[in-house]
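Next up, some structures in structure tokens.
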Structure 1
Amino acid sequence: MEPDVITQYAHEHIPITKQMGIMVLAVDDAQISLLAPHAPNINHRETIFGGSISSLGILAGWALLWAKLQAEETPNRLVIQSSSTNFIKPATDAIVASCTCDRAHWQTFYTTLKRHGKARITLNAKTRCGETIVATHTGQYVAMRT
């Protein structure tokens, strides 16, 4: 799936992503990278707002799963169940969140979804400002077959 397709879907169905200026930079079968620019996500300290950092981490995992489920042509409802962000350093410029999903975890998740109509998976994302990791995110996502 092309990055622009995921970006457009997010902007249409999760409107805050458009306001935040989020765009998918790259995606393949195992990972995704999303960019959030500095200006629309600035806080009173002229760094990126923590809520924006957290939202980007959540979206990185969600978007990767959404793209993989679309590729499998599996109708589903995908949501975040729990989320935790660890803020390490302030972000003074645009940020990029990257999330990976290894083949073994994906197979377990997808097989469970097909068999039981519902599955959970925990994914981790790292958010960088330049080369510096500014946050880590752990999210548990749930897919329900529709």
Structure 2
Amino acid sequence: MQTIFNETTVSELIVRIEQLNETDKALWGKMSAYQMLKHCSLSEEMFQGKRRYKRLFMGKLFGRMVLNKIIKNQKPIKKNQPTHPEFKIRGKGDFEHEKMKWIDLLQSYHDFTTLNVFHPFFGKMLKDEIGVYVYKHTDHHLKQFGK
């Protein structure tokens, strides 16, 4: 299983991120390329303990079950999955800045020590779960833009 804690995997993801252009169109979903970058940066900041979000009621009911379904197999994350309201990005911003920020955040997983990660839908996550999920989430959004 691929994980964000593998340096080769991170390098491969960064090569794909570097191929992104501001004018790239999503193959599914409603996000622009900038909005996807910002969405992913916010997600990495959460996993690295820099942001915290309120737990969703539906997550309390189904979060652990959904997480297990995602991380226990080799299948990619399905298209058009619901997004936490605070991860829905509106408007425009500095594309290149956000791209570099996301790359920096992915590279910082080699120093990962945050043990109290709390996802707003999945709840408390273990390091191994984070590693697989972050890889799958990153891969999902890069595929969304054909990368």
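Read the figures in this text as sums done on the coordinates, not as results from a lab. Everything numeric in this text was worked out from a predicted model, so none of it was measured. Cβ atoms are built from the backbone, for glycine too; each structure is taken alone.
For this structure, a couple of remarks:
- Entry that produces 0.50 once FRET efficiency 1/(1 + (r/R0)^6) of positions 6 and 94 (r between Cβ atoms, R0 = 30 Å, to 0.05) is calculated, selected from 1, 2: 2
- Looking at mean count of other Cβ atoms within 10 Å over residues 22-29 for structures 1, 2, the greatest value goes to 1.
- Structure responsible for -11000, with helix-only ellipticity at 222 nm (-39500 (n - 2.57) for each DSSP H run of 4 or more, over all residues; to 500) calculated and labels 1, 2 on offer: 1
- Identity of the structure behind 1.09 (criterion: Rg/Rh (Cα atoms, Kirkwood Rh), for residues 70-117 alone, calculated), options 1, 2: 1
- When distance in nm of label points 7 Å out along Cα→Cβ at positions 30 and 62 is computed for each of 1, 2, the one that comes out at 2.6 is 1.
- Taking distance in nm of label points 7 Å out along Cα→Cβ at positions 102 and 126 as the criterion, the largest value within structures 1, 2 is that of 2.
- Entry that produces 25 once relative contact order in percent (Cα under 8 Å, 6 or more apart) is calculated, selected from 1, 2: 1
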